[in-house]
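In what follows, structures are represented as structure tokens.
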Structure 1
Amino acid sequence: MGLLSVRRVLCWPQLDGREIEKVEIMQRILLLSGADNGLTRRAALALRRAGRTVQVAVVTSGQDMEVAVAGGTFDLVICPFLKARIPEAIYRKWTTVIIHPGPVGDRGAHSLDWAISDAAPVWGVTAMSAVEELDAGPVWAARTFELPAARKSAVYNTVVADAAVECVLEVADKAADPAFEPVDQASVKRRVAGTGARPRMRQGDRGFDWAADPEVILRRIRAADGSPGVLSMIMGCAVYLYDVHPGRTGSVDVEPGTVVGRRHHGVEISCGAGHSVWIGHLRVELGAGWSCKAPAATALAAAGLSLNSVALDRSDMFSDIRYERTGHVGTVTFEAYNGAMTADLCRRLLAAIGTAARQDTRVLVIRGRGGAVFSNGLHLGAIEISDDPPGTAWRNIKALNAVCRAILSATSQVTIGAFTGSAGAGGVMLLLAADVVVATNRALLDPHYATMGLGGSELHTYTLPRRVGTETAQRLLTECGTIDTMDARAIGLIDQICPDEGFDRTLADLAHHYAQPDQWRKTTDRKRERLARDLTRKPLDAYEHEELGEMARNLFDDSLGFAAKRSAFMNKPARGNPDRQPKALPHS
């Protein structure tokens, strides 16, 4: 393995229990990943914070990997997310460790898909050496956890990613120990029973009959969300299903597979035993091929299917916004699928915040429901599938701006914005209007717009410099990097990091603290003084006017290539294209 470098002090114990002299070594790590996804970014940030020098290469084939390692000067290769097989020449030359989203003994490309579909109660992550046989290498580290009943992308980016990052850090430590040898899988205790090799999950494995029990339908769709979705039929139209939620139980007396309700962007489908499920997002088959993933009602309309005859459900069965009050604290909770906020969601969120702000509470909390993603701002899918993308985007940004203004205008309450998951672009700027901003520890923040060809709005030209200073704000907007919560707190973007486990309790305690009369009075007085000082020099209308002027050029004149960047993002090519070259990402 050779002597590595770690900008941290390691103490190696002798046989008699004494420690040898402390040494400082350095470790250079290459992350090979099939996508620039959340896990890869979290792993890179965690390793750098632990003193490692990290380079990241996005690769989709063995050829990509060979290009990425050519001439490389690194000590260890870690693969947090791969779908292509690693060439033997790489793992023979470099210590190469695979992070597999399954417990010890599990093998196969669709490990997590099978676990969710089969309702496994416990699952895990294993770090193993790359060898010729898939997922059969000696074990470096392993973790197990309870598997939540949630969609795959949410599971992957929370409990799986948490365990994977722990394994990555453990691998880096062990690789720095010349005496360490990974353990053969046959010698490792299996904490999850029944593991073994599983085949790829095909659409035939994912499919279901609408007459099936709703729990089966829920698990199948969750196991395919967000990729590849489950192929099915709605109203005679071929669709891929995503974003499924429980519906009514035992009171739906129509043929399974019938659209029986609609609410906001979701449609309710009858299924077995008189039950139903809600579908929030779809891809539909259009004349020129498949659409991007979009709100279900919007996608069906794009396919020429009318829902006007379907009953409008006025219950809260399919609800993405809730308001709750506990004493002097009011909480508005909203959920945006994959962080994408339509204009309709923004308008309803505005109404909820307005109602909450008129209550006689002292603290107003605006938060997500939980999971992997809080918000990424505009709903690019709804924009892409629209007959008028610039106009749809314009209405979307205006509605999102109104939410930001409402948070800023709640001067009689202390406002607390809570990032319950990762956020990007307008989803970051949304909560900067709050007095106090907190985030779950695992959240990643991308406070910039330029990579999507937008100048951005959400009053960020006021709220971002107010928190981090003009120079840092400009750097965040132009360098377009991802930051973790520790960096976000260090620069003043957020005020407090809350633990992933127990986040709700910590947030409630914080809200209770600010609801105390003295703290509430002191905070709201300072807010009113600050707004009076800042907005006398330059009113909010002026900030918004300048931002929207640039956004109008971005949307209607396509000044920064928003149309092409949006389309490429929403209609990603299939992985494994041999013509794609590995993409080099920033490294320290």
Structure 2
Amino acid sequence: MFKGQPKGLYALALANTGERFGYYTMLAIFTLFLQAKFGFSASVTSNIFAGFLALVYFLPVLGGYLADKFGYGKMVTSGIIVMFLGYVFLAVPTGNDAAGIAAMVGALVLIALGTGLFKGNLQVMVGNLYDDPKYAAKRDTAFSIFYMAINIGALFAPKAAEKITEWYMGKTGFSYNGDIPALAHQYLDGNLTGDALAKFTDLAAAQGAQWADNLGEFANRYIACLAGSYHWGFAVACVSLVISMMIYVFGRKTFKHADVNAKQVAASGSKEAAVELTPEQTKSRVTALMLVFAVVIFFWMAFHQNGLTLTFFARDYTATTATGLTRIGFDVINLVLIIIAVYGLFSFFQSEKGRTKLTSGAVTVASLALLAWKYSAMGDASIAILPQKFQQFNPFFVVALTPVSMAVFGALAKRGKEPSAPRKIGIGMFIAALGFTIMALGSFGLPIPNDLASVTTDYRVTPNLLIGTYLVLTFAELFLSPMGISFVSKVAPPKYKGLMMGGWFAATAVGNYMVAIIGMLWGGLPLWVLWSILIVLCLVSALFIFSIMKKLENATA
């Protein structure tokens, strides 16, 4: 898996890990922040969230265009600086008035622009490492490793967000309750009556007996406290970007040779400059990429519900405590121990040296023993769950399952039966449909979101429903995302590498903006209907890509 890879891969991957840690810390709390601080409805929140994601993934088109002209490394460095400024502005506490909203929007634009300069061009440099015939056969494996590194950063992000929220609210005497912010805004707007008012009064009293008779002050203070904790969460991204920049600068000597675009290669007089595609070949490749881009739009529309409607579901419909074995997954240290055990086990079976096998076996046994000890120490007590904690399961599954997927693909490759990258994408769409089928089945009988304020019976479902969904969606992601990026880096005409990688992100941007469609429907429809819309879109996309498979595979021949 790691053997024989160029050193530049690890420097670029770790630089991306630092940046992604900050980004996903912010993303884990972003929709919660919008609703808690500004009192936005699900529809408004959905549009802001989707618009931001669309910018984040569309601006790599601009970043790729500029990189094809001026160089990838310059754009990556500029991107880190611009992102840093955006996170600084987002971390500064502001009011919840029009000026506060404007400051928030400005910060988001800077973050999106910086990401556009950084993300795609970093990945192009990874691809350039594998233009060397010595490493060409390891391209798909490399992007799986690179993608795994991204998710290592994402794995720890929700934990960081949770701890900051608990710390900041705890020092002011409050504790987190996901039901309070919406009810507090409704109370301040004068729209809270009947059972909903009684529910808010009980929740206020649970935070402190003095608040039951002073609901207005409680509402204002709680909103300000929770919003303040989120601002501190955004500051984490500033620190992570400093670390990312240090890794990039000090590791540059390992990938400097990959920081060249077609224009620079031509100017150098290198033999590589003589490699040219015919207009027909260029057209065929660009067409193939555009068809793939069209399909992945609907995957990202479905997948990035994790930051929107699946987060709403975690907050409003999922049990706020975990018991039994389920508790293991809500401690990030436990997840790390599982990852170590998985990698130790693979190393044990794949190693050729006895000493390495012995070390790998010992590491695996020690990790599992420590995990068992930590679980036994929990006793019978339940643990509280914050909704953002569910965001750690997707990156955990990516990191843990990457060696599994690579082993499976490697075994198939030895037999000459490994699916092509386009086929993997099609399979990924079918798996994504299965993931939302789990959500649809688990949502039958639940009240619609608009009725929740007056519901007093216990309707919350087991956390395992979301955990299982994230597991299946991660399988889909592993079939689609790293393989898609690898496909783009391989098929893109040399003159348009940056632009075509930007095109991949532009397709992602369209999908991310379409995330808002489900968010805007959130409220008046049964939940199983919302998930069924995504099931149908994923199935139709899968059928489409298999219908054009020959065209895609001929373009890569």
Structure 3
Amino acid sequence: MAEGQKIMTDGGALVARTLREAGVTTIFALHGGHLDAAFKGFLDEGIDLVDSRHEACSGHAAEGWARVTGDLGVCMITAGPGFTNALTCMANARLDGTPVLFMAGAPPLREEALNVLQGGVDQVAMATPVVKHAIRITDPDRIPDLLANAITIAVSGRPGPVFVELPIDVMARPARRPDPLPRPVQPIPTAPLADHVDEMVDLLKAARRPVAIFGSLARYQSSPAQVRDFLDRLGIPAVFSSRSLGLLDPGHPGYAHDPSAIAVAIAQEEAPDLILMLGSRFGLFLGGRTRTFFPEDARIVQVHADAAEFGRIHQPALATTASVGATMDALARAWDEAPERFGAWRDTMRKAASIVGSEFSPETRSGKINPYFAAKAAVSGAPEGTTFVLEGGEAGLWAGYHARVAHPGGVLTFGQLGALGVGFGLAVGAAYARPGKPVVQISGDGALGFHLQEFETMVRQKLPIITVVLNNSCWGQSLHGQQILYGENYSCISVLGDIKYHEIARGFGCYAERVDSLDEIGPAIARAFASGLPGCIDVTVDADVVLPMTAAMLGEPADNEVMVPYYENIQL
């Protein structure tokens, strides 16, 4: 066929061919009759379909795929309740800057306002506030260009989710396939201005204690080689948000894990005087408007694709929308001093990172396992190359103390939305993103209850995922927050039963154990992996041990303040 000609097909096949041309190989989905034309097209085009037991799991799996691979995740769900079940996933991806294409079916356009099955809901209007872009395709001939454009929007600038509605009659109708098919435009790295590079170099030369904070955007705008070469050349230490962990090997001399190391250094009167925000945003995970990580006299350089982030909280001395990787390359080329200049400061930051968590003791009043050490044992018991999914309020944060990885996207956590129930989906997505590689999900018992049925998904699809439940029979963060507010004997709908989650998992076909001894956690994980089955290790932990971050997020009110959980206190 000569270029520029068109052949006849149907809308569903055109969806599949367009996505195939865009490089999509895997789609996370749950069946619905609205989608069959596209599903057949995916099979014909050799695109893998991964199903789950709930649309939220499929949406979070697409997020997990995107975070681990660094590429677009794709989720397709049916109309009505299928769509609404995935709205949380869209909001989660938007707030965390994750590139995901969400597609949903819809009733026929020709039956608008006829009170039909799964109709009467404006899905595009509902999705619009929580995605970067939302569109309804009303003509099958427009499928290629509108899908390609949606993907371009998802992966460009600060990445995020997009939503495309595909009515069932649009996918069923004949369509003309153009040759060649439109393709998404891939992001082009943007170099910083020369005078900005000069100013950054001057700031670095004037600094004695500079530190880099890598954020989620760095995951999509830089490579491990760029990060390593940049830190080798300048000799400065670096900390990483959960989404950028794995961009640097933990054994690197500049690796100081996460921003908590900065707080320790400040407490030891070794505060940084220059902070390079590389793809990072100020906000919840960097202390909000507090000075936990940003001393008053520290200069700030912020590199971010979204200029709306500049000055949102702390005022940067210099800001640029240049790409993270391109900025690091330019600075490395311009730096003309020996990296040993910051050697002592780099050692200070590494020591600060090693101190984090040293205040905890294995002993508890109840004799049950301290969750800090349970999480440490779970991470230590995982095989080399494991991807960690950290789920739950306090449980995921306990595990965050310990998770160190050498592959990008190696730690997957909840984000700014604070959504629980993301773990199973993220784990499934991670397993498909790195076929055959181990995945360990560390979850609280409360969060685990959102999607227990996905144990069946893991078993049926033979996924190498082991789930470790830190089981304290309560909503830990909620209970501890209530007790800080109202006294240690107070609780309100925050206590759960002593549920044996390993027995539930065994019923779905998983390898399963309950563990009551710290020394048995690692061996139990090893036995689970050796079984060749997905597994569930139910670990009983002490409910009275409070995560320090829980107390920090509530804040200590002054005499003229009212405490507001998780937000700034109200001044009277």
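Table for the structure above
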read-out	value
Top of 1, 2, 3 by mean count of other Cβ atoms within 10 Å over residues 210-217, largest first	3
If FRET efficiency 1/(1 + (r/R0)^6) of positions 98 and 154 (r between Cβ atoms, R0 = 25 Å, to 0.05) is computed and equals 0.60, the structure in 1, 2, 3	1
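Since every read-out is calculated from the coordinates, none of them should be taken as a lab result. All of these numbers come straight from a predicted model, not from anything done at the bench. Cβ atoms are built from the backbone, for glycine too; each structure is taken alone.
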